[in-house]
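The structures come next, written out as structure tokens.
Every number here is computed from the coordinates shown, using simple stated rules; none is lab data. Predicted model only: the values in this text are computed from it and were never measured. Cβ atoms are built from the backbone, for glycine too; each structure is taken alone.
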Structure I
């Protein structure tokens, strides 16, 4: 039985490793587009951009790991066609003409950065950040930049902004939503993050969007906003989200809707192909999910946990994927950690930290604790993540009592979710 995994990122490496650990005996082929061995991407906007990390130091596994686990790692190959049969077997063909036969197929194709649909988006000096190639170009440009504008106040944009500002590059963030990280944190947490960035020298404009990138001789020189203002910029980083790489799945006839639609076992619509990581649209894996719409989870945690679960599907262990989703973002001196999935209308319950710069925002849906947003409060994050996994909640009045740590509260008050 030949297992073919297309996509050599975190999810692809994890499912290859876990499948072997769970007893997959046949050949495993892991195909990636980049010329490098698989590496961790989160440090690209931080340590790698600052020159404090190399691709070798970010490697997900050692070179020996792949040979020891009999995983054939193939780099610099872009799969552009699948021929799928009704039983899930088939062949994959790359742009170089190479072909691979498979008995089981895993799609771990990830996502690509969204582009700005405005004039000037293709000017020299307008960059995105997704892989090591992007990071190297950005690092070179930052070394000579006199004015950086980051479009998008999400994780990637704010991480780049913090790194650039610390390096002495005048930096401005433009976010169309009313607050930073609008889709992932409460307004209360967003305001604390914005205050910290402004204190570090980053200029922030919310509620505004770019309408045109102006260039001279083919290079960007300014960002024009919808209120008529113009921001000088010889470097622009676009961080406005990502789109799932699901075109191969669509061409092969698999059901796609904001990603490759899979069930709780990570099986696509044909009942055989598996999709994991950023390209997958899956049911909420939370231990106590509501009747929420399906979602894509773009995080290292999901890539690892979903891929581990999906490896079980490959070897016949058909257990639904269940896990507490969690996320993190290092932005200068800020470490933001999020446990659980909150909605915009979930109640905000603040909990002041014991040290300066430390703060936790708890999110409640009715009487139930559903998430926590922790700034420089790793102990709170770990306590909430563990409690959500165990099905334990906490009354609001107890949660705001800072006389005890959250860990101590969860130990003394065990209220089922």
Structure II
């Protein structure tokens, strides 16, 4: 009854491809054929031909994440199961147990790759917390103090959750939380606090300061896992909404709003590290004439094609966005003016050298680019305005060219 109901609901509600094995023999046969195609094993501890957790041990040995669903459960069994590499367990002890299982499977599979930074100055606690996270298939990085944690956050750029003790060797957790919120905003990173202190108001102060959850040490592994899973699920939903809100509807590049928000943070990081960065504005030459001649459908096709070429050539390292209309912006991260100028000249030549196929119509397109270096801390608008001024000069000089501070210096020298 359970296997039929579970298989039906997993297929119909979650769209999951399910293989049912009613015995250890059937399990080994299914895994022998292709163990790599299974992302998760939902299994009972007691099968007719494997009554002593042999199925659990077998899937663990093959590197398949196990979720236990069993009616044979007591404190001794719980301790034995949690000592293994088990993601979670659901007990078949009430009518809602199948629903609990469906929710658990959905949570595990939809979280995807989640990057977690664990911060604790006690090596034993750090190892315990990191071990619990890795057991849940999170990608874990460890830090022994607040300064190291901030450095990792600054350099990695892809941390989803920070799990931190609030009594670190170099700063308290509230200060770390404040630095994270100041440098990375309120939504980019979720922060969970841990403490073994006796101050009952600490949790309230941490949550009021912008923390996302709090656990008192020592904690049960199940409580720790449930809290982290809940925060991770919220973070993934927020990130999905942010991705939708950050994209330009036509080109699927980042939009103007995201460019201003993310660009400002990236510039701050570059200045703190003493690394160079530059900003460019790219404008399609005579785009209005192109629209009037070929129509807006061809104009849209040109915008999409140029966006694809820019994305392919720039890769993921640099921030690319459509500001609106025929204007694009690029933040060259970690490049000085000479290197960024080479990139821009390459982009300009590539776009001019190969006609765009716009609904079967070959269209030759050129672009003008204004490029400005970022040397000191100013408002992000100032950086963009500087690039815009150079763009104006590129257009005034005849279009299909890149203009920057170097262009002015060369003109003055000539």
Structure III
């Protein structure tokens, strides 16, 4: 596999297929195969259904805790080395889950997996921001996210044979192998310029310097994160409430996943041509309508329609948050800012399913659907109010200074 040449000229998307997008699909394949098996692993170790759900949620908590440190890691050692760090964390986490003798070790493994995902995700994003022309960032970020979603969609099918023969750990072994293979493939990338350690700012300073962007654009990012993650918590529970069997539920998820994947690249084109305000508002409205309609569904057909609408919304959001973050990031603090930016999305992704569970337990699943519709509706308003249209910088849209998004950052080989 040839190395990517990083110089002062932005790269074409086709030159990133093998060194970036294909490894991302490989990484997503293992993650998709393993995702539903961690709960089964917890059950095998004696956890109740509720405890298993909490343990699985620790993966999201690991991402939240690692987002800000991941920004410093990437800024300090570069994207390529950061992917190595993330792969080590992920390897330890998966092996801990495979060989866990008890629930405590499994919980630690899931926390490490979440931290690994934060480092991996930030390294990939900062690399693309540094090498892709601004007018192609929407397509680049959508292709990156779409590659992961394609792998995540295919993963459960590919892992089924291993699970049949080895039990839940079979899918975890697949995750380990694909993650390491993806890491080896991405060694070909060249890290952008590494920051001088003395120039790195404390985490609280980064948050303070960017509080206006994080407090406006970040509200929409939180809402999108919650809307995306809550689908996997609320939809299966509502299907069970309607008496829809697991096989039919899986088919609905598969169809929604297909819509999601098919929308990946068109969403990126729309992002580049129509702007993030139009794209974000449209996806927010679709999310809100899908969640609002869910409590009124009474059959496989009507629930399928709501599920497809949510799949469409998820597809429209493909690459949206990463693209807005790319334009909002100051070039001299890019990795550190993007760590804070990812935190807004991951907080929503962690809190959304938790809120669905709590509201569902206290007031019923219909109330949980209504809560999500209201929350993402506010997020749609925030995207309409603050997301940039055709301006090159989200900071410019907020009335700040241009941060140089029109000029590709000069990077050096490493």
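Thinking of I, II, III, which structure, once Rg and Dmax of the Cα atoms in Å is computed, gives back 20.2, 60?
Going through each structure in turn, the value belongs to III.
Which structure, out of I, II, III, was mean count of other Cβ atoms within 10 Å over residues 30-37 derived from, given a value of 24.0?
III
Here helix-only ellipticity at 222 nm (-39500 (n - 2.57) for each DSSP H run of 4 or more, over all residues; to 500) has been calculated and equals -25500, so which of I, II, III was it run on?
The value was obtained from structure III.
Here relative contact order in percent (Cα under 8 Å, 6 or more apart) was calculated and came to 9; which of the structures I, II, III was it taken from?
So the calculation was done on II.
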